[in-house]
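Below you'll find a set of structures to go through.
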Structure I
Amino acid sequence: MLSPLVQTPLFGITLTLVTYELASCVYRRWPLALLNPVIVTAACIILFLSLLDIPYAQYAAGGDILLFLLGPAVVALGLPLYQRRAEIISRLLPTLCAVSAGAVASIVSATGILLLFGSDTGLILSMAPKSVTTPIAIGISEKIGGIVPLTAAIVVVTGCFGGMVGPTFCRLLGIRDPFAMGLAMGTAAHGLGTGRMLEIDRFGGAMAGLSIGLNGVITAAIIPIFVALLP
C-alpha cells in the first residue's frame, strides 16, 4: 500500500528538486561530465523508484508539472540571444545552413540505422525527433504516431550524451570556435547541450540556444516529408 504522500503530485516534484540539488552539489565539488546533475538525477530517481517499487505513474503526477516548465525554460534562453543579437544577425545565413544540415543528419542517421535493421515503424517514428527539445519532440511524436514516452526518454539520453562528449568531440575534430561549437551542441543535444555550452562560452551558449529553436522548427517541417517516404 502506497503512502498517501506518494500519491500526490508533491511527491514527484519534491523528489526531483531535492535529488537535483544534491546532484548539483556533487557536480560543483567534482565538475566531471559524467556527474552532470541531469544524468545523476535521472539515474538516482530511477533507482529510487525501482528499489521502493513505486509505479512511474505516481512519480509522473508531479514530474509532468516540471515537464510543463520546460517550455518557459527554453524561452529564457532568449536572453543571451538578445545580448548578442547584432553578431548573430550578421551570421544568420551560415547558422540556418548549419542547423538545417544538422537536423537532416540527425533524422537520417538515427532512423536510417533502424530501417536497415528492419525495426518496427513505431520505434523509427519515436526516434526521428531525438535531437529537438523535449516539448517539441513530444508534440512531433504524437502527431506522427510515435511512442511518446519512448521519445521523451530518447531525447533525454541524447541530450545527456551530447552534453558529456560534445565539447571534447568538437575539440578532437579541431573545432574550437564558440560559434561553431554552439551550433553543434544546440542542434545535436538541445537544452542539455546548451547548458553545457553556457559553462564554456556565453556566446557559444547563445548560439546553442538559437539552434534549439531553429532545429525544432526545421525538424517539425521535414519530418512529415520523411514519414511520407517510409516504406
Structure II
Amino acid sequence: MHSLEINLNRIRQRISIACASVGRDVSSVTLVAVSKTVGVEAVQAAVKLGVTDFGENRVSELVHKRAVVPDVRWHMIGRLQTNKVKEVVDKAYLIHSLDRWNLAEALQKRADILDITIPVLLQVNIAGEEQKAGVHPDEVLPFLQSIDQLPRIKIMGLMTMAPLSDDPEHSRPIFRELAQMRKQLQQYDIPNVSLRHLSMGMSQDFEVAIQEGADLVRIGSSLFQNNS
C-alpha cells in the first residue's frame, strides 16, 4: 500500500498548490476518494492515511463498503436509478447525481417513509453532451424553484462533469460556467436550496476545478492506481 500513500501525498500537494494559486484555504476543498475500482482493503488503507470521504458509482458497492467501513462519509456519485433509491438514501452522506424530477420524487417518497431529509447535489449538464446525465442549464432555476414541493429534499449545491480531455484547460469554461450559475442562483432565496457545494473536477482536471471554485473533487484513478 506504499504507493497509495505516495499518490495521496502528491494529490494533497497538488490541491494545496491549486488553492494557493487563487488564494483559497486548502481546508475549503474536500477530496472525495472514488473507490469504485478498489476493494475494502484499499479503502481501509486510505482511511488510515486520513481520507474521510469516499465516492461510489454503484449503489451495491456503496452499501457493501459502507457496511465494512461505516465511520467515513459515503457519497453516491453515479447515476441513480429510481428502483435503487430505497437501498441508498439513508446510507449516502450526499447524493451528487440528482439529474431528473422523477428521481427527486422517488427520493421524497422514501424520505417520507424514513422520516429523514436527503442532502443532494443537482447535476447540471453544462457541456450539453447527449450521453451525459444532468439538468439542462436553462432548466436549473425552475427545477430549484419547484423543489419546495418535495420538502424532504435539500439541495446542497451543484455538480457537473466536463468532457474527457487530455488538456485540463478544456474543462475550465465548463467549471467556470457552473460557478457563475451558482452565483446567479444564490441571489434568489429558494426554500430547501443552499448551494453550498460545487462538486466538479476529477483526476484529469481537479486543479482547474479548484481554481474555478470546486469544494468537492472526485479523484479515483490517480489516487488508487497500482492499489487494486
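A short reminder: the numbers here are calculations on the coordinates, not readings from a lab. Note that the structure is predicted; figures quoted are calculated from it, not measured. Cβ atoms are built from the backbone, for glycine too; each structure is taken alone.
Can you spot which of I, II the value 148 was calculated from, given it is volume of the Cα convex hull per residue in Å³, for residues 14-93 alone? Can you show the working numbers first?
Details: I: 148; II: 108.
Derived from the structure labelled I.
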I have 2.5 for distance in nm of label points 7 Å out along Cα→Cβ at positions 22 and 198, calculated from one of the structures I, II. Which structure is it? I
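Ranked on relative contact order in percent (Cα under 8 Å, 6 or more apart), which label among I, II comes first with the largest value?
Largest one: structure II.
Any idea which of I, II comes out highest on FRET efficiency 1/(1 + (r/R0)^6) of positions 86 and 150 (r between Cβ atoms, R0 = 35 Å, to 0.05)? Show your work: numbers first, answer last.
Details: I: 0.25; II: 1.00.
Max of FRET efficiency 1/(1 + (r/R0)^6) of positions 86 and 150 (r between Cβ atoms, R0 = 35 Å, to 0.05): II.
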Consider the structures I, II: one of them gives -11000 for helix-only ellipticity at 222 nm (-39500 (n - 2.57) for each DSSP H run of 4 or more, over all residues; to 500) as calculated from the coordinates. Say which. II
Which entry (I, II) yields the derived value 0.20 for FRET efficiency 1/(1 + (r/R0)^6) of positions 110 and 206 (r between Cβ atoms, R0 = 25 Å, to 0.05): II
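For which of the structures I, II does the calculation of Cα extents along the principal axes in Å return 49, 38, 32?
Values: I: 59, 48, 30; II: 49, 38, 32.
Source structure: II.
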